[in-house]
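Undergrad: Structures incoming, each one as structure tokens.
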Structure I
């Protein structure tokens, strides 16, 4: 899907015209039967696709477009900050346009995708996502796609070559080692405070930590997805205690606070960092 770097068993979403299917031996009767039996899906008049594609892709196809931008990226497992409405690429030169569904975010532009494809390419989706999101969220999305091996460094360079020059200041801020969008967002907050921040650092006796700030402050970004059980919480507390014994302070941030209350989180980070490293004489 979306021609990423990772292989997938999901068939490439494409649309077939009734004329193409009739050329292969179908008749109006056999097409109708295939739709009834679920071996074909009719997305709009004279357009069909195979079953099994996610509803987001089918919804885009029904309005004559392709799934695009943060909607496609989220479907591929890439971090996006918000996705309240489907993002759909539509060809501005199309001679016939189906009635557009309410609530869809429409991106009127040509696409590199083949005419029959129902999703845009990964690079194309990332380009649009940078335009649609605030800068920090855009960086987190790019980090995520890169970390997942859906793109490589050459693809990242291609993304920025397609964007206006004003976006190029974001390129040096990317880091593919970020394993979660919240890690990227917190990293950018800490950088904005003028601190040195390292990612995925291994500390003997503690293990790997998300972020290490100025050599003394460990920041872990916790979410329900990976910290839902007591066993995970117990391991985290023991790691924190081991880190404290080595002279590190640990700050655990909730993903929901990072995502929805970033100003509050950044203010707290500034206060903690201003106090400095813990001292045995305090």
Structure II
């Protein structure tokens, strides 16, 4: 019997187009909604509460892009079970019985907030587990889910990079319409994260902002989300590797309380297609020194 007894089969899905329109990969790492029974049994909160961490339906908003020539990646397991947008071993010692490996990062800001690779809390701060987990359970999740996902994503990135000389990963997320703090200003419709200009060529966030504004959206940059591990880890503009994170305000496309698709869902999906086409029209030779040197 495996850790989750086949419930997470497949744990993630990659849909490659027959012909790539451009070296642009759309990734949805936080929309997974298949909750293993052992996880639900260990949780002190109900499924509705656990689902507050999901980027619900984000995978569906980008699903049709593969028909337009763009590969898509979706994770099926929930981020509250294993969060692939973290370092491999960002783990909170308070969650586990037994000693964590010496290489675990136990002191990151994300661990301190309860949002490590194996999260301690859901999005609104509720504790997930009734009792401590075994270290072996945590390491098994990382081996069975986290590492295969990143190996597959890296292979896809390398394939595009070798074929085109450059690659753009668009990491797709959604955010609650209202922040935890009452002092936080109203959130825009879209927040672009490029790690403050370090994860991709400046041309890309400029193109995204221009396109989304033209389509009627309000746009912010890097606040409150500048990009997580995926954006930081895979972004290396000097080598032709560009990553950009998009956070979509959930109120635009869904009913947050009922967790249902909203009346604008189809339009938002169509606008994502327009954004993909706009990015595909970017002159990739202008993205940075790697491409410029290769010409």
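Undergrad: Which of I, II yields -12000 for helix-only ellipticity at 222 nm (-39500 (n - 2.57) for each DSSP H run of 4 or more, over all residues; to 500), as computed?
TA: Details: I: -12000; II: -8000.
It was calculated from structure I.
Undergrad: To continue, here is another question. Given a value of 19 for relative contact order in percent (Cα under 8 Å, 6 or more apart), point me to the structure among I, II it was derived from.
TA: Numbers: I: 13; II: 19.
Working through the options, I get structure II.
Undergrad: Let me ask something else. Of structures I, II, which gives -0.35, -0.83, -1.10 when log10 I(q)/I(0) by the Debye sum over Cα atoms at q = 0.07, 0.12, 0.15 Å⁻¹ is computed from the coordinates?
TA: Numbers: I: -0.35, -0.83, -1.10; II: -0.26, -0.77, -1.21.
Of the options listed, only I reproduces it.
Undergrad: Tell me which structure, out of I, II, gives 16.0, 49 once Rg and Dmax of the Cα atoms in Å, for residues 50-113 alone is calculated.
TA: Details: I: 11.7, 35; II: 16.0, 49.
This value belongs to structure II.
Undergrad: A value of 5.1 was derived for distance in nm of label points 7 Å out along Cα→Cβ at positions 90 and 250; which structure in I, II was it taken from?
TA: Here the read-out was taken from I.
Undergrad: A further question on this structure: To test your reading of the models, identify which of I, II gives 4.4 for distance in nm of label points 7 Å out along Cα→Cβ at positions 34 and 202 when calculated.
TA: Working: I: 5.3; II: 4.4.
It traces back to II.
Computed from the coordinates by the stated procedures, all read-outs in this text should not be read as laboratory data. Treat the numbers as computed from the prediction; the structure is a model and nothing was measured. Cβ atoms are built from the backbone, for glycine too; each structure is taken alone.
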